[in-house]
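Each reported figure results from applying straightforward, stated rules to the coordinates on display, with no laboratory input. Computed from a predicted structure; not experimentally measured. Cβ atoms are built from the backbone, for glycine too; each structure is taken alone.
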Structure 1
Amino acid sequence: MEFYHLRSFVAVAQTGNLTKAAKRLYTTPPAISAHIKTLEEELSTPLFIRSHKGMFLTDKGQALLEKAQITLDSALDLVNLAANNQHEIIGTFRLGINLTAKQIKLHELAENLQENCPGISLDIHQQSTGKTLNNIKENRLDGGYIFGEIPDDFISVAVMEQQITTIAPTTLDCSKILTQADLSTQQWIMMGDYCPFDTFLKRKLGSGVPSVLKTSDDGTRLELVRSGLGVSFLEMEEALLAEKNNDVKIISTLDFFTTLHFVVAKSRVEEPVINALLQEIRILWGIKI
C-alpha cells in the first residue's frame, strides 16, 4: 500500500468524483482511478459504489476513511519532522534527464547529496520532456529536467538557458540553405514523445515537415545525422563539439534559446525526499528561494 493510494482514496471519498479529486491532487482522473483500483485489490474489498451520479463509499470504505485520514495526518507530521532533519532522510529519487550528465551537473549533485543527504540515492532515466512530464504525473518519476511550458500542476525551478541549433550531415551543401524555407525541404530526425523542439519546428516550417525518424536521445540523433540520414536539432555545446570533430555541420538559420527547468509535482512537494531534492537543486544552480 502506497501513501498516494490512501491520499487518492480520501480525496475521492471527500469529493465523490474522480475529476474533482484529480484536480485537488494535481493529477489525472485515470491516475486516481488506478490508485483506487490498486487499493481495492490489495484490501480484497470494494471501497466505492460507482454510479453516473458519482462515487459513494461502501460500508467498508466508510470504516477505512477515518483510519486513512489519521494515517495521512501522521504522515504529514513525519514530513514536517523530516524537513527539519534533512541529513537523516532516506529514499530514492527517480530523476528524468534530457541532457548529458555534464550539462546538468549530475556529478556535483551526487556529491552534494552524499554530503548533505547521504540517505538519498538517485535513479536516473534519460528521456524526453514529454515522457518525463507524463511519468511524473503517473508517479513513475519523482522529478526531472524539461524544456518548454510548465503545466499548472507542477512546481518548477529555472536552472539555465540553452541555445539550440540545427546539425546536418557533412555531405550536405549548406551554402544552398539560406532561409527557413530551404530547411523545410530537408529530411528531419525529430524528437517525438511530445518534445517542445518538434512543436517549435512545426511552427516555423509547417506541419508537413518531412520526417524520416524520431528519437528523444541526443546521442542517437547525432549518430543518425552523422550517418547522413537527415538534419536535427541539438544543444549548441554538443553541436560545436561534433562539428569540431568533423562529424556534422551546423546550420544557424533556426537557432533559438529555451529554458531548462527542474520540475516536480505540486501534490508531492512536501514529501521529504522531493523537498530535499528541490533544496539541493537550488543550491546546485545558485538559485535563491
Structure 2
Amino acid sequence: MAARAVWTGVIKIAELVCPVKLYTAATTSERISLHMVNAKSGNRLKRIYVDDKTEKPVEKDDQVKGYETHDGSYVILEPEEISAAVPDSDKVLEVDHFITCSQIETTYFDKPYYLLPANDVGEEAFVLIREALRQKKAAAIAYTVLFRRLRPVLIRAHRKGLIATTLNFDYEVRSSKQAFKDIPKLKIADEMLELAQHILKTKAGEFDPGKFEDRYEDALAELVKAKIEGRKIIPFKRPETTKPNDLLEALRLSAGSKDDKPAAKSRGKKVGTKKTEEVAPKRAPPRRKAS
C-alpha cells in the first residue's frame, strides 16, 4: 500500500488477535482548491480571530475552546483538560458482535478505510477473518478510539482485504420518518408504472465508479481555464421540471419508439402531449484517479 497508514493496532475477536493497519479509502486531494482573495489587490487573505466584543485580534496562545452555557457565557476548556477527558487509544478494534450484510443501514456510514494485515505474522489470521465474514455474508461491529474519539466501526470483507467504515452515532442521524412525513400518498396509474419499469429495464447496468463524472470539478476547471484565456462562460441551464399533466407523455418519450415500449392499455383520462426538446450535455474527460 503506497499511502501512509493513519492507524495501527489489532482486531480482537474473543481470543483471536490480528495486527492490522488502517488506510484512508477516499481522498479529496484531487479536488480543485480555491482560496479567498482580495478582489482589489488580488492578494490572498488570511484568517484572523478577533474578540467579538473588543473586535481586537487574539493571539494564538490565548485561543482556547469553550462551551456556551447560556447567551454570551462560556466555560473555558484548556487543551490539557480536553486531552485528559478524551479516552486514550488502546489501539484495539474490539469486535462487539456480528450482523448480516442485509441488515446494514447505509445512512449510518461515515468514512471508509482499507484494513490490511500489519505484518507477515498476522496474515493467516487476517485471511481467516476475511473469509469467515465473506462466506457468512456478515459484517463485524467493533469499537476503537480513532482521532481522539471512541468510534463504532463496521468491518466487511472486500476483495483481498477488509473495509472498515466508521459509523455515525444514532443521535447524529436524522430520522427518516421525520424527513419524509410531508410526502403525500399518491396513486400512480398502471401505465405509468409499466413505462417506468420498462425504462429501468432498458437502462440496466452495473456499478462502475470509473464512469462517475464529477461535473462540479469539471465545470470549475473549465471556468478557471476560460478566465485565464479570457473566454466567456455560458451559464448552465437547469432542465425544467416535468409537470403532472406532462408526466405520462415524458415517460412515453423516455421509453422510446412504439416498438420498444411495452404494450399498455390506456387507463383514465387522456393526457396532453407537450413535447420538450432535450440536448445532451457534452461529457467532460474522465478525471485522474487518486492514488
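Of note:
- Once mean count of other Cβ atoms within 10 Å over residues 59-66 is computed for every structure in 1, 2, the highest value turns out to be that of 1.
- With distance in nm of label points 7 Å out along Cα→Cβ at positions 107 and 171 derived as 1.9, matching label from 1, 2: 2
- Label whose coordinates, when Rg and Dmax of the Cα atoms in Å, for residues 163-210 alone is calculated, return 17.9, 44 (choices 1, 2): 2
- Which entry (1, 2) yields the derived value 1.43 for Cα Rg over 2.2 N^0.38 Å: 2
- Label whose coordinates, when log10 I(q)/I(0) by the Debye sum over Cα atoms at q = 0.09, 0.18 Å⁻¹, for residues 3-154 alone is calculated, return -0.52, -1.15 (choices 1, 2): 2
- helix-only ellipticity at 222 nm (-39500 (n - 2.57) for each DSSP H run of 4 or more, over all residues; to 500) from the coordinates reads -6500; which among 1, 2: 2
- Among 1, 2, structure where mean count of other Cβ atoms within 10 Å over residues 11-18 as derived comes to 19.2: 1
- At a computed 21 (relative contact order in percent (Cα under 8 Å, 6 or more apart)), which of 1, 2: 1
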